[in-house]
Each structure stands twice: as C-alpha cells, then as structure tokens.
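Please treat every number below as a calculation from the coordinates, not as lab data. Keep in mind that what you see is a predicted model, and the values were worked out from it rather than measured. Cβ atoms are built from the backbone, for glycine too; each structure is taken alone.
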Structure I
Amino acid sequence: MTAPACFISPLLITAAMITSTSAVTKLPGESDWVATGDYALGQVVYRPSLGRRFENLKPGVNSSPPEDALDRWYDLGTTSKMSMFDDSPGTQSISPNTLTQVFRPGAFNAMYLAGLDGQTLSVIVKDQPGGTIIFEYQGSLEKSEASDWWEHFFSPLRPRTEFTATEITPYASCEVTITVVNTGGVARIGIVSIGDLVSLVGIAESGARVKARTLSRIDSDSRGRPTKQQGRNARDLTFTVTVPLDMAETIADAVDEVMNVSCAVMATDIDSLRVGRTFGLIGYDLTLRSNDAVFNFSVQGTNV
C-alpha cells in the first residue's frame with residue numbers, strides 16, 4: 001500500500017444533469033410482458049410499470065407478473081439512463097453496440113465506474129461544455145495478459161469491469177462523457193459514482209481482507225428437490241487504519257455522512273490490486289488510544 005486508504009463521497013446525479021444518452025429501456029427483439037404470452041426459455045421481457053427486464057427460467061404460459069413469480073423469471077434489473085447512478089451495479093444502463101452518456105454533475109475530483117461490459121472504455125471530462133479537456137482516458141476493457149501459452153491460445157479473455165480515476169481537477173461547470181463500446185453486443189454500465197475523494201489519512205495495514213460471496217441461493221420446491229435461484233456476486237472488504245488521535249473525530253464524521261449511501265472504498269491505490277476496492281456500505285469500529293486511534297473499517301459490498 002503506497003497511499004492512504006480512501007473513499008469517494010458521491011454526488012447525487014439527477015435526470016436534469018443528463019444532456020445526452022444512448023441508453024435504452026429494452027433491446028431489439030424484447031417485448032413488453034403480457035399474461036397470455038407463451039415464453040421460451042431465456043426470453044427477455046420488459047415491465048414498463050417497473051422499468052425492469054426479466055429473463056424467463058421456465059418456458060410456457062404463466063399469468064403471474066414476473067416480479068411475483070421469481071421462480072419462473074430472473075430479475076435483470078432496471079435499464080434506463082439513470083440505472084448507472086443508483087446503488088447497484090446489477091441495475092445497468094444498456095445500449096446495442098455503443099453506450100454514451102453525457103452529463104454535467106458539478107465539481108468533483110474522483111470517479112469510480114463498475115459493472116462495465118464492453119470492449120473499450122472512453123472517459124472525457126471538460127472544464128465546461130465545449131471547453132478544454134481536463135481529464136481523458138481511452139482504453140481496453142480486457143485486463144489480463146496471458147501467463148502461459150495455454151492461457152494465450154485457449155483461455156477466454158478476462159474482462160475488466162471497473163475503472164477508477166482520481167486527481168481530476170474540479171470545475172463547477174464541467175461536462176462528463178462516458179462511452180462503452182461493445183461491437184456486435186450490448187454495451188453496459190452498472191455504476192457511475194463521482195464525487196469528493198476523502199482520505200482516511202492512514203495507509204491500510206497489512207492484512208486487509210476481501211470476502212467474495214454469491215447472492216445466488218438454493219431453495220427447495222414442493223417435493224423437496226433443490227433449485228438454484230440465480231444471483232450475482234458481491235465483494236466485502238475489511239481493513240485497518242491507524243491515524244493520529246486528533247484526526248479521529250474528522251474521519252469518523254466523514255464516514256458517518258456516507259454510512260447509509262453506497263460508495264467506492266479503496267484500501268489501496270495499487271492498480272494491480274484492484275481487488276482491494278469495492279462498492280458498498282462502509283462502517284467502522286474505533287479504538288482510541290493514548291497517542292493514536294485505530295479504525296477497523298468494513299464494507300458490505302453490493303452486487304457486481
């Protein structure tokens with residue numbers, strides 16, 4: 001660990017801040033759900049009243065709405081231009097081939113993106129609409145280099161699903177353009193969290209822990225046979241930071257302000273250790289000692 005642990009205190013993004021988007025609510029070929037529909041396995045339907053998409057798990061006709069028959073339908077989440085700004089990477093903004101979102105959020109200095117699905121990512125921040133570029137990133141969303149010849153020729157590419165940028169110069173009138181390209185497929189963005197980068201002052205001590213868990217579950221049907229309810233994954237994070245005693249109140253206040261808001265938390269700034277970052281709900285316990293204070297931070301990760 002080479003820099004203090006930190007988190008991004010997120011700005012609230014409203015629909016009025018979005019100036020342009022290619023996000024769609026449903027993809028070509030997807031229809032609105034009807035009670036009399038005879039749906040095939042894997043067919044996706046849209047519920048306009050909820051703004052949610054559902055994938056069929058059991059072919060046939062069923063008059064119960066998908067949200068009331070989750071043994072038959074898998075909830076794919078909301079899909080709109082605002083989905084990337086909510087609390088969950090599982091609710092994604094989507095668009096065929098290319099997803100571009102342009103918005104004016106006000107001043108910020110850090111950005112965290114997650115739930116990315118595509119081949120390339122572009123992020124451009126201007127000091128004002130039509131103004132000077134103050135931050136730019138263009139890169140691939142493929143994160144791995146082959147470790148051996150077998151992996152090079154036979155293993156699938158491992159996608160990069162998150163992106164972090166800090167030290168962005170804040171401008172009150174800035175404009176942000178985010179583009180994900182997935183040629184021949186569906187481009188997706190699950191989370192866009194931007195705001196103020198808040199330092200936790202101390203460097204995370206050796207021994208930070210990451211707990212990966214699945215949100216899938218095993219249920220039983222009426223005959224006792226096990227059935228799997230598909231879910232996404234989540235990543236929890238715990239780490240310890242020791243700070244000067246006179247900084248304890250300041251840090252506690254800063255964390256208290258976001259304790260009920262999902263935010264990006266980073267135990268490390270090392271790019272090859274992105275596993276030490278997550279998005280979720282942060283909490284802490286605090287030990288006050290004679291000369292310093294020890295924070296044990298825990299982050300309950302949301303689905304990724």
Structure II
Amino acid sequence: MSVQQSGLNGLPLDRQNMPLDNVSLGLIRSAGLTDSQIELALAYARAHGVSFLTAAIASGVVTREFVLTSLSKQYNYPIIQNDGAIQAFSRELVVGHEPFGASAEKIRTVRTSIFGGAISRGVRAFVMIGAREGQGASYLAANLAVAFAQMSIATLLVDSNLRDPRLAAMFGVDPAHEGLTDALLTRRVDSPPIVENILPGLSLLPAGGIPPNPQELLCSSEFLALSANLLDRYGVVIYDSPSAMDYSDAYMLAARVGAAIIAARMHHASFDDLKAVSDKLRANQCEIVGTIANSF
C-alpha cells in the first residue's frame with residue numbers, strides 16, 4: 001500500500017512510486033509549476049519509467065533549455081549549453097550535453113559503483129585503460145570526470161596519453177596549450193598548467209606537446225611527485241592513457257597511479273586481450289577497480 005504525502009501546492013504525491021529528489025523540487029519551485037503541470041509530469045514519469053526531470057521535458061511542461069539553465073544556476077551543476085566557448089565541447093560529452101539521456105544515466109551508474117567501491121576505500125585516483133584503440137577509454141574518462149564533478153567533488157581529468165591525446169579537443173582547449181609533458185620537462189610539479197574549472201568543479205590537465213620519450217616521463221620522479229600533489233588538491237583524479245596492447249606507457253602509468261579501470265567495447269574487445277591487460281596490471285601491483293563493457 002503506497003503512502004500519500006502532501007506535495008507542493010497541496011497536490012498529493014505518491015512518494016513511494018515516484019519520489020522527488022531535491023533537484024526536481026528545485027525545478028518545480030523555479031519554474032512555478034502548477035498542480036496540473038506537476039501531475040502531468042508525474043503521470044508521464046510513471047507511465048514511461050523515467051525521472052521527473054525527463055518527464056517534465058518530454059511532456060512539454062518545461063523546455064530542456066530551462067531545465068539546464070535552472071540546474072546550472074541553482075546547484076552549480078556542470079552542464080554544457082549551446083552558448084559561448086562551450087559550443088566547442090565535443091558531443092561525446094553526453095553527461096554534460098544530455099544529462100537526462102540514457103547514455104548519461106549509464107555513466108552515472110558506473111560512477112555510483114566506483115564511488116561505493118574504490119572511492120569509499122580511499123582509492124581516489126585511477127587510470128582508464130583500453131587494450132586497443134577504439135575501446136572508448138577517452139570517452140569514459142571524460143564523461144566520468146564530468147559525472148563526478150556533478151556530485152560537487154573537485155575533479156581533475158589528466159590526459160596522460162602522450163601518444164595520441166584527445167582530451168584537449170574534446171573540451172575545446174587549444175591543442176597547443178601547455179600540459180602534462182611541459183610540467184614534467186620543466187619540473188613544475190607544484191604548479192602544472194591546469195585549465196581550472198573548465199566546467200564547474202571539473203579541471204583539465206591536457207597532454208601538452210607530444211614528447212619523443214613518453215614512457216621515461218611517466219616513470220620519472222617528477223611524475224610521481226606531480227601525481228601526489230594532484231591527489232592532495234582534488235577529490236578525484238582520472239587519467240586517460242594510450243592503448244595498453246600497443247604501448248607499455250599504460251602499464252607504467254597504472255603502476256605509478258596504483259589503480260586502473262579497463263575499458264572494453266562490447267563486441268569488439270578480445271577476451272585474450274583483456275586477460276593479458278589484467279594479468280600485466282596485477283603484475284605491476286596495480287589494483288583493477290573494474291572493467292566497463294561499453295557500447296558507446
């Protein structure tokens with residue numbers, strides 16, 4: 001038997017079947033929704049099994065633009081709107097561009113698993129590794145970083161793929177911007193060229209120039225000192241990396257950071273490749289936080 005509670009404007013809300021979180025309640029207040037509009041959105045949400053925010057947009061109660069603007073203003077919620085410099089952000093950043101979509105929800109499910117597992121045990125830095133090119137490691141690293149920032153956790157995304165870096169382009173940063181390589185070569189381990197708050201709560205350390213000796217840089221004492229400093233400054237640090245079966249940099253990086261997540265594209269990843277990567281990570285004393293089988 002469901003429990004009826006009095007909702008906003010006196011409207012009974014079935015909180016057991018459709019609980020409204022603080023974000024939804026904030027939207028109701030900021031939009032000044034009437035009882036009939038709230039009921040319309042709730043009915044749509046129950047019928048289609050979606051969130052109240054998704055239902056409010058789909059049923060025409062509010063526009064997507066209004067919801068995104070409201071979230072951004074009220075909660076400092078990192079979203080990507082089609083204005084200004086943010087237009088340069090890649091559409092691959094689904095958690096920012098389409099925060100109520102199915103792909104973003106899958107990313108948040110992964111985030112919840114990481115938060116309740118590794119992070120709750122004190123593991124706050126990890127490397128995203130794909131066995132081969134095209135496994136979605138950069139996509140997952142970038143979207144997970146946005147997702148953690150949406151939890152109001154100070155998050156840093158580091159492009160440590162010094163072979164074929166992608167993150168600067170994904171976030172609309174000039175590829176010539178200084179980054180990890182420059183910080184290591186000039187020993188700026190205390191003041192690396194981080195792009196602070198590229199989205200609210202999310203900062204980016206691009207790769208910078210592509211060096212002739214990436215593995216030597218990643219195994220250097222400067223990288224070890226830099227990674228320790230970054231962990232002191234941020235709640236979560238996510239490192240992107242080159243494909244592990246093609247470059248041994250990935251294993252060196254994982255050994256330095258101490259934890260890794262393996263990205264595996266469904267129907268493309270080889271079991272033998274995944275086993276080889278897992279075995280080598282363990283041999284390098286790296287904790288495997290998990291494997292994400294993605295279809296993105």
Structure III
Amino acid sequence: MAKNVSPYPLIGKCIYCGADDLAAGLTDEHVIPKSLGGKHQLREATCVKCTDITKRIEGYITGSHLAVFRTAANVFTRHKKNRRTEFPQLLRTDNGLKEVMLDAKTEHPAPLSLPHFNLPGLLHEKGSAENWGDVGIGFWIKHEISTPKLPTGRVPMYHEEKLDFDLLGRVIAKIAHCEAVNFLGIDGFDPYLPDIVLGHRNDVFNLIGAIEGRYAPLEADMAWVFAAIRKQNKVLLVYCLRMFANMGFANLDKIGPPYFLAVVGELHPDKVNLFPRIFIDTGTLSIELMATLKKVKPVSNN
C-alpha cells in the first residue's frame with residue numbers, strides 16, 4: 001500500500017502518446033480534472049492532440065452528467081459568470097410526468113449517480129471479461145426538493161440514468177495514470193491505461209471497475225491509494241479512488257459512492273520494493289484498500 005506526497009513534477013513529454021517535440025505543444029495536465037475540484041498538475045505532460053481528447057471525455061462527465069451536482073456543490077467552473085442556476089427536474093404526478101425548473105443550490109435534489117461496477121476483468125479469476133456485466137447505479141441527492149413552486153407534501157422524483165460507462169471509465173483511467181506517473185515516474189511502470197484514455201481500446205471494463213458491494217461513506221471528500229497484486233507472474237499496480245466519498249443517501253443506511261479500481265500497469269522490478277505487501281487475491285486486496293481509505297482525513301480549505 002503506498003501513496004505519494006511529493007510535489008507534482010515536470011515530465012517533459014506526453015504521458016499518453018509519448019510525444020516530446022516542440023511541435024507537440026506540451027502543456028500541464030490536471031491529475032484530477034479541475035472541474036471536479038482537482039488542483040494538482042503534472043507539468044509539461046500532455047500534447048495538444050491528447051489534451052483535446054481528455055477534454056472531451058472530461059467534458060461529458062463534468063459538463064453534462066454532473067452539471068447539476070457540480071453547481072449545487074459549488075465545484076469549480078471556468079465560466080462562473082455564465083453558470084446556469086436552474087435545471088429541469090421530472091416529477092411524477094397524477095397526470096403523468098411534469099418538468100419543472102428548480103434552483104440547483106436551494107431547490108433541486110442535484111442528483112449524483114455513479115455505477116457500482118464489477119471488478120476489472122483483469123482481476124477476475126479467469127483474467128478477462130466480455131463486457132461491463134450487470135451494473136447497478138447508485139443515486140445520491142444533495143437535499144430533498146423544497147420549493148414553493150410545487151404542492152405541499154412529498155413529491156416523487158423521476159430520474160432516468162443514461163450514463164456512458166466507457167466514458168466514465170476513461171476519466172477514471174486518466175486520473176489513475178496521472179497519479180501513477182507522479183508516484184513512480186514516467187518510466188517506473190509499463191502502463192496499460194493510455195490506450196483506454198485515448199479511446200484506442202474498447203474493453204475499458206477489463207482495466208476499470210470497482211470493489212464489489214455497498215459501503216458506508218468516508219470522512220474525506222476524495223480519497224485514493226495504490227496497491228500491488230501478483231497476477232500470472234506479474235506484479236500489477238492497482239489504483240483505488242473514491243470520489244465524493246463523504247456523501248451518503250439517508251434512506252439507504254448511508255451507503256456511499258463506489259470504490260473505483262484501475263489496473264494501471266505492470267510494476268518494474270526496481271519499484272516493487274515500494275510496496276511492503278504484494279497481494280495475491282482480490283478479496284484481501286479490497287479489504288485492505290477500504291481500510292486504508294477510511295483513515296484518510298478531510299482536507300481543510302482554510
């Protein structure tokens with residue numbers, strides 16, 4: 001189990017495609033998207049072409065899927081003056097579905113919906129999967145609907161989820177790969193995730209998944225950790241991330257968001273000693289990952 005706290009470094013080439021010439025136009029890369037509250041950057045770490053790709057996949061998640069939630073939670077936006085304040089919400093009524101416009105911060109339930117993936121296929125006993133499998137969607141709200149625009153009493157919401165698992169998986173892959181480059185260096189491991197991030201592979205589910213099950217929220221809003229597991233004579237680097245980890249849904253006994261997993265790549269032999277324990281089964285790995293993240297304390301914004 002390991003976590004790096006060193007300053008985020010200057011890389012000097014694209015961490016996705018390897019371009020290192022001036023024509024590539026290297027720029028800084030946010031590890032966690034700024035639109036999700038990320039502050040740390042790898043310097044000179046992505047080329048213009050790859051930046052265009054990561055911006056598109058991040059834009060879907062943060063600008064479309066999480067737009068209402070981000071507004072309600074006051075998460076960073078580059079367009080603060082033009083930020084929408086009201087969003088539509090469907091309600092069930094005696095006469096069918098009714099759409100109303102509600103203020104994101106005071107009226108709208110501002111739903112956060114995330115999938116409870118299965119384990120990444122590479123961590124399955126047979127070493128691969130054919131698709132995402134049966135995936136449940138967790139649903140959390142910032143607050144109950146409260147507005148004079150509606151009749152008094154509890155009004156049932158209607159929420160239809162159309163989340164693109166592959167795009168979310170690619171965003172998780174991007175975060176995991178960036179953290180691994182910071183932790184081990186660009187040459188400290190054989191990376192598996194750049195082709196996922198860039199859309200060159202369509203089996204995202206083999207490298208991205210989650211710890212199976214439903215678990216209580218954490219104290220911290222964002223928590224992550226690395227671990228190593230031995231599979232088929234290789235020592236693989238695994239990244240565990242829990243976003244919006246302190247949210248729970250009261251009606252579901254405070255079940256929190258998923259523990260996402262990414263199989264980042266194969267550790268180089270000289271990096272294996274960074275991990276005092278190499279796991280050999282996913283059950284023990286999952287238990288230890290969750291125990292470690294429970295200890296993460298909230299970061300003060302003061």
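Listing for the model above:
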quantity: Top of I, II, III by mean projected area of the Cα convex hull in nm², largest first; calculated: I
quantity: Parent structure of the calculated result -5500, given that helix-only ellipticity at 222 nm (-39500 (n - 2.57) for each DSSP H run of 4 or more, over all residues; to 500) is the read-out and I, II, III the choices; calculated: III
quantity: For distance in nm of label points 7 Å out along Cα→Cβ at positions 123 and 163 computed as 0.7, the structure of I, II, III it came from; calculated: I
